[in-house]
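Right after this note come the structures.
Just so it is clear, none of the values below were taken in a lab; they were calculated from the coordinates. Predicted model, so just to flag it, every value in this text is computed and none were measured. Cβ atoms are built from the backbone, for glycine too; each structure is taken alone.
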Structure 1
Amino acid sequence: MTNKNKFYWLFLSINILITCFIFLIFYEERTLTNIINSLFFVTAFYMVIYLYLLITKGKFFDGITYGIRGFVEKIFHKNDMIDSNSEKRLPSELVNIQTYHTFKWQFFSLLIVLVILQLIYFFI
């Protein structure tokens, strides 16, 4: 197993522990439904961050950012608009690929665990 895979599994274990802490702290009744609810909160957190990184990496915000920068520079009458815009980094260039893959792997791993727990809940 490579170091990258060990990191992913360690991070997944930490997320499961966070889910257990949420379950133990916020729920008095110890049921499978409450475990699923706790896991959902952690999974939803990763889903929001993963989807934001996916949209940003897909260059959705680049055109908006470029347009706003051009508009602001035109309003304030800066003549060096082309030079200053080419030096500034776009949002898609700021996304760290390793961070993106980590959040992607964590989200899908937690989602699989969540689906397995829901299948256990519905069929047992």
Structure 2
Amino acid sequence: MPKNSPRRSPKLPRLLPYEGPRLSYDAAEESEPLRCKRKPVAVACESCRSSKLKCSGESPYCEGCSRRGIVCCYRDVRAGESYYEALKRSNYNLLQKLKIYEEIFHLLRTSPQEVSEKLYRQ
């Protein structure tokens, strides 16, 4: 074949439309039942979260923890609050406590010994 001549593709048989029985939507539904979609869980328990398992979100024990026979505990999450918002709130509360403890520690270090002993006894 010369270099300038166009390439011809091999002849393939012509495809015809499918003539077999057609499945309707009703027939497809009868053959395979639809599975129920899992409801999303707002907050997973700590053990499912750490194990990266799907949590059923049931309280006091989720399905996974009851199956594994372990303690099921949930982080303190308020209604309408996401897991990360609960973490932020928890972090804020811990920072406030830390601030108070640092102030007490500073008072104990800088005050005279008599005052420091009184504070320590309280």
Point to revise | Structure responsible for 1.6, with distance in nm of label points 7 Å out along Cα→Cβ at positions 56 and 88 calculated and labels 1, 2 on offer | key: 1
Check your understanding: If we compute Cα Rg over 2.2 N^0.38 Å, for residues 48-103 alone for structures 1, 2, which one ends up with the highest value?
Key -> 2
Review point. One of 1, 2 was used to calculate helix-only ellipticity at 222 nm (-39500 (n - 2.57) for each DSSP H run of 4 or more, over all residues; to 500), giving -14000; which?
Key: 2
Exercise for review: Of the structures 1, 2, report the one carrying the highest value of relative contact order in percent (Cα under 8 Å, 6 or more apart).
Suggested key: 1
Check your understanding: Upon calculation of distance in nm of label points 7 Å out along Cα→Cβ at positions 64 and 96 from the atomic coordinates, which of the structures 1, 2 produces 3.1?
Key -> 2
Exercise for review: Consider the structures 1, 2: one of them gives 42, 17, 12 for semi-axes √(5λ) of the Cα gyration tensor in Å as calculated from the coordinates. Say which.
Suggested key: 1
